[in-house]
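Quick note: the coordinates plus some simple rules give every number you see, no bench work behind them. On a predicted model such as this, the values are computed, not experimentally measured, just so you know. Cβ atoms are built from the backbone, for glycine too; each structure is taken alone.
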Structure P
Amino acid sequence: MQIIILAAGLGSRLGKGLPKALVPVCGKTMLQYQYEWTRTFKPERTVVIGGYHFPEMADFCSKNFDDVILVENTRYKEQNLYSLLAAEKFFDKDTLIMNVDHIYPVSFAERVVSEFGKVKDYAIFADTCRQLSDDDMKVFVNNGKVEKISKKLTEWNAGYIGMTFINRNFWGEYLKAAAATSENMKEKAVVEMVVQQLIDNGHYPSVINSDGIVWYEIDTPEELQFAESKLGK
């Protein structure tokens, strides 16, 4: 399998003047947390999508990782579907797609490592216990099927936690849904909208459950401060 880390964002709400991926959390960048977390899976390939301040990303990756393939997304000011599509030539393996701004415990990686082989087409990672805010990606599951995924849902029973797994044989369907999403949503297209398009096409994802783990999403200074207060202990 391979890992694709979406790391092109500006992180403007954090106000650091750095690519979001390079913002430090307790002395370690978000990108380092994600890279280290994925070593449990022993990936064949790790692809990082950079964009904002790309030369800084290239310098950082060359100094810190000896096996990362760095890809540039020149459309980084648009939403993150275009980061993923920048890596289209690598869509030939079972793939874990990750947002860079989440920090998960190693114990969670150890728990889900056996789950990937059970995924027929694709899977989303979701939490049914976490209280969600307006800015969180919400998921509605009915009779065991994921029917809706959107930040705008008024009824939900789970929350997406920033990761999607694609079986290598499903990339053709995924790309068709991504093309439709891009055509409909233009610069606002995000990868979660592709999941909704797939659902609308009759392709329902498996769910890899993250209940019971402590993890952090870092979008704002307050979230950064909270994560550091916990991780620094």
Structure Q
Amino acid sequence: MKVLLIDDDKSIQSSLERVLTEGGYEFVGALSGKDGLELLASEKPDLLLLDIMLPGVNGFDLCTQIRAEGRRIPIIMLSAKGDIVDKSIGFKAGCDDYVVKPFNADELLLRIEANIRRHKEDLGVIKPVNKGGSIKTGDLEILFDRYEVYLRGEKLTMTSKEFEILALLASNSGKVFTRAEIYEHIWGTESDITEESITVFMRRIREKIEDNPSEPVYLLTVWRVGYKFVDHV
């Protein structure tokens, strides 16, 4: 497995290269967003460690750009700040996990392993029973094996985690999932993402798949319980 680090701090580059190589990973490092994007395309890493404070472009904007290009690589954002505002911005930009500096090397390796594993296995876990590997409800179509969602034939832009949450609910239409259940399935127990973050993800998904997010047709809230995807429209 190959890990790309984009961080302009040379001491962080050096220390993480040692941690990752000793942990059995191939390491690739970039000191700027521009160089990082070039290495992302040429090296095809399995996971990206992305610092927020970068010269020229911040990590949030870089993460947004990577997702806009359709790249599904797991992204762990690194920051010296633990402010919840930063985390909210990071999740909205499309990151999968968030680690605050200074961090424990063993914990970081566990986070990397967990995110790579879930990225490769999630489709198998959420695969629906129907042969085509897709579900069509009303004007919404979800293609599980391609990580793609279409609304009235138009492809929607979704982050990997937004897709996985939607796919989990859609492949179990009618079943109510609590925020804790969604959290456990998508992130497991290694992440420090809070269950409250699920609300942010739900809002983002509704903004993309619903004509009126305030009056959802597909992704419904079950008061005081959780969320479910409709059986039919």
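Structure summary
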quantity	calculated
Winner on distance in nm of label points 7 Å out along Cα→Cβ at positions 4 and 20 once structures P, Q are ranked, highest first	P
Read-out semi-axes √(5λ) of the Cα gyration tensor in Å, for residues 68-155 alone, computed value 32, 17, 9, structure in P, Q	Q
Ranking P, Q by relative contact order in percent (Cα under 8 Å, 6 or more apart), the structure that comes out highest	P
With helix-only ellipticity at 222 nm (-39500 (n - 2.57) for each DSSP H run of 4 or more, over all residues; to 500) derived as -8500, matching label from P, Q	P
Mean projected area of the Cα convex hull in nm², for residues 164-211 alone derived as 3.4 - corresponding label from P, Q	Q
Which of P, Q leads on volume of the Cα convex hull per residue in Å³, for residues 28-91 alone, largest value	P
Comparison of P, Q by distance in nm of label points 7 Å out along Cα→Cβ at positions 76 and 108 - largest value held by	P
Which of P, Q leads on distance in nm of label points 7 Å out along Cα→Cβ at positions 12 and 204, largest value	P
Highest-scoring label, criterion being Kirkwood radius over Cα pairs in Å, among P, Q	Q
